[in-house]
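The structures considered in this document are given below.
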Structure P
Amino acid sequence: MTGIRLQAPAPGWSIDADVVVVGSGVAGLTAALRCTAAGLRTVVVTKARLDDGSTRWAQGGIAAALGEGDTPEQHLDDTLVAGAGLCDEEAVRLLVTDGPDAVRRLIATGARFDTDPTGTIALTREGGHHRRRIAHAGGDATGAEISRALVDAVRDRAVRTIENALVLDLLTDADGRTAGVTLHVMGEGQHDGVGAVHAPAVVLATGGMGQVFSATTNPAVSTGDGVALALRAGAEVSDLEFVQFHPTVLFLGPDAEGQQPLVSEAVRGEGAHLVDADGVRFMVGQHELAELAPRDIVAKGIMRRMREQGARHMYLDARHFGAAMWESRFPTILAACRAHGIDPVTRPVPVAPAAHYASGGVRTDLHGRTTVPGLYACGEVACTGVHGANRLASNSLLEGLVFAERIADDIAASTARAGAPVPHPAPTLLPLLAPETRTRIQHVMTTGAGVLRSAASLAEAADALDAVHAEALSDGPDGNKAAEPGVESWETTNLLCVARVLVTAARRREETRGCHWREDRPDRDDAAWRRHLVVRLGPDRTLDVRPTDTQDFPPTDADAPREP
């Protein structure tokens, strides 16, 4: 155990439970519902409202072998290809085999997917899939429908929830086992301020970390809180260098920041074309699937064309859909485009890649267990081995669903809840960063560790992040610059933590693979790099980075330990 925690007031209130689930997307609520059904006292903690996480923003759908002629084996093959040699085949096989029934259970919970005139689930196709296997709802509002169904079920079953609460740190007992979490509740409610939920099992389902970049499809709550908490608690994280940049995000200008509107891959799945300003379909000939190649290939294709032409964006042309199809199949995207003055019925849509999904995260086994006893992780915060170096489109909702069920079953089968845990406070306080450094971190990451990376850009990013950290420690009687505990300072501190891990891993991986694109190392190198990079946080706040096998790597400056 590292014994590190954020600076925060002591908990002023506490409640007891058998399991606390942190997050309210498809992964978190599925785990909570299944734990509740098993008779466990379950508490859901969520950073905003129950339906404000990343799940409700998912447009395309959920992938599963539900269609005639499709099989889990075909789904597995497509997933392994997209993962560029780093998927855990056992984890993928579990996903695609359990996936169809998990989707059917989701339907039984109340989710309503779009159907064809015969009442059969309507399936579409997305990048990297050789079959139409993406179930969708409301045309392009799949996540919103799944979120609605799960939130309704949680409320119907009276699962205890704490909304508007930022989780701070994991509580552990004297033996290093999970004993709950500390959290800060924002606003009015039964609880307020810093408190604690005492429980022998904690499920992290906190979503992604897209806000570490200037422009992202992620909501404002996606600040890497779960990964940072896990690191401070002594858990391992893996594959954090593999950040997927969605190739088709609505381009709102070079200075656009924060959450950007997504133009779902399903638009290309239905026949939209990627073109340059001259109307040339530049993805044709680059991959057998052209615009429907895996996301890393399409994002690279767009970036190359932009660089060749000195352009800031490309275009997605779906004028041939006509107004009726846009209005029925993609009403959400149509409304978003029109809100920004672009009518896709009459003109191509300007698009460019933006940070979208973290393929890596807190390392888990096939039951969602982390390296800290009693701590579980599922959904985007986790690294289950399913995604490898690049997530296959629409596998994320399925992963959250399948692994959340496995986690709940493991917790229900364990005897860990026998006896109330006694928290043992971590001795070391982590200094907080001033909230105004957040924008600086985002600009550093976008410039140095975005879609295009190199040894030089990553070195500059690492130095800049070091400077941010050093400045935060430079003032005050104890060497700590005054940054008052609060939501913005906690989030900023978490963002710096995940940024430094990401950059450290990206510098170490000296190749191009999946969604990790090194301009100075343009080739995939299976001999040296067909392995994962696992990161742990040491008691002295340095990062221990190691590959998952025993092969020795040439020492480089990038291997030097860094404080988060």
Structure Q
Amino acid sequence: MQIAVRDVPPRTAWSLEQAGVSPLLARLFAARGITAAEQLDDSLALLLPPTALLGAADAARLLADATQQRRRIVVVADYDCDGATACAVALRGLRLLGATPETLGYVVPDRQVHGYGLTPAIVDLAFGVFGGQAPDVLVTVDNGIASLDGVAHAKARGLQVLVTDHHLPALQDDRVVLPTADVIVNPNQPGCPFESKALAGVGVMFYVLLALRSELRSRGVFDAAAQPRLDALLDLVALGTVADVVKLDENNRRLVAQGLRRIRSGRMQPGVRALFDAAARDPARASGFDFGFALGPRLNAAGRMENMTLGIECLLTDDAGRAAELAQQLDAINRERREVESGMREQAEAMLEALVARDDHGAGAGDPPPALAIYDPGFHEGVVGIVASRLKDRSHRPTFVFARGQDGLLKGSGRSIPGFHLRDALDLVSKRHPGLLRRFGGHAMAAGATLAEADFARFERALVQVAGEWLDAAALQRTLRTDGPLGAEYFNADTVRALEAQVWGQAFEPPVFSDRVEVVSQRLVGEKHLKLAVRHGGALRDAIWFGHSEPVAAQVTLAYQLRVDEYNGRQRVQMIVEAAA
């Protein structure tokens, strides 16, 4: 691990200060590419217009016709937090804009039974949503762009199909192939001029609703003064956006900031409030951290361990008591997920250590190969992505973890590092070894693959070969970028609150500071966390390094975040250690 300090353009930081930004925030924003104070304006008026999103106007006309003609609409969701929030936004938004409850329904795949996306089997399942009546319109959220067979099957059964997605399209012979849907809305489809390619699935659906409202206005259904307020959905949009770890560009930051503002003021769906309660988090102090590490995992656990229907129902209900009951069920499932993940992670780490000890993978004994593929027959399919992420963080290597699916095939989830486009790597493996991968897809930093159990060793060798060609020693060296030293005057609760009030996330990382300190004392707490007392800036500070048990040197550079620790009514600022060098 190397600890590096971000570059801060001094003129930019000065300019932000002159515009009224505090010196500390000006430094942090300048280091993250903010060049003008206007980029920090999170008002809804500055959102990119839906008119720039290819297909949004056509989708609006399709949905306007469907709602006005009382046609039956079924939403096909995905089994992660983005898919669940996108489904809730679609159904709540369509009701706000005039669709009647009896004409709306949804279906969500079971990860272990159906796999990902709109498959022919899911289309057939959708025909049971309205009892004996067939649906008229099928709308995908957070999936569908690569579902060539599923869309074709839906069309063959007489459905209109609207695909809303944000993933990359399928490739055949190095050419993009789109499904034969009536309308596709996806900022990452060819020819779409929409500036924000980082919209989450829930963001795409929100934009479709904005376009639908505009279409209904033009039809005279309501005027601008009486139109439904779609900002009531922004708590869900913010949750799904952060939980899906998409890039927080200016547009996404505005969506998240608006959602957080609503939540902090007490305006949120009953299910969102119930999830805050289940996670013992205070919505009045809501932050992106809550979305990514408290609410999101509880929703995701349903899709990983059971069925995302529980999560979607929690977000759809307007009954606070029912929401609380569902949130407690989600919390229990999440505890189960943590137990399963913990056991799998320990086993996978032991396998990694054995792999590192070998010298037949090209990296030499003591070093991991340039990419990792881990499999055990006892692994749980629902948590392979989490374990892959943990191993990737530990080893700083592109990592795939596989489990055996119900059909006997291995289902793998991969996570990558900067400089290694995981979906492109799978594409190259597929070209070099035809037939090896039964299915694959994803994007640069995360991807999935399906293969026969007998082919695992061949896949491992093929992936390692591509990584060895694409990644040099510098790329395989993990570097933690920090914001450098933090002055002693900033070690207070006001600083922590000012930082927590901002929108941080993927590609707009939360502040991590680094300082040279003197370690006065260190001890283990809870058998696996290192508790430190350090001297910094002439004062004694509390610090803790979660999940780390090895002692550090008496003089050390710590990379850390700031948190307020509350105990017996007293507040104290604590350094949460991320790394040491």
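Looking at structures P, Q, which one was distance in nm of label points 7 Å out along Cα→Cβ at positions 219 and 523 calculated from, given that it came out as 4.5?
So the calculation was done on P.
Could you figure out which one of P, Q the value 24.0 for mean count of other Cβ atoms within 10 Å over residues 123-130 was computed from?
Derived from the structure labelled P.
As an exercise: Rg and Dmax of the Cα atoms in Å, calculated from one structure in P, Q, equals 24.4, 75. Which structure is it?
Among P, Q, the structure yielding 24.4, 75 for Rg and Dmax of the Cα atoms in Å is Q.
Name the one structure among P, Q that relative contact order in percent (Cα under 8 Å, 6 or more apart) of 21 was derived from.
The read-out was computed on structure P.
Can you say which of P, Q returns -12000 when helix-only ellipticity at 222 nm (-39500 (n - 2.57) for each DSSP H run of 4 or more, over all residues; to 500) is computed?
Label of the originating structure: Q.
We did not get these values from a lab; they are worked out from the coordinates using the rules stated. Keep in mind it's a predicted model, so treat the numbers as computed, not measured. Cβ atoms are built from the backbone, for glycine too; each structure is taken alone.
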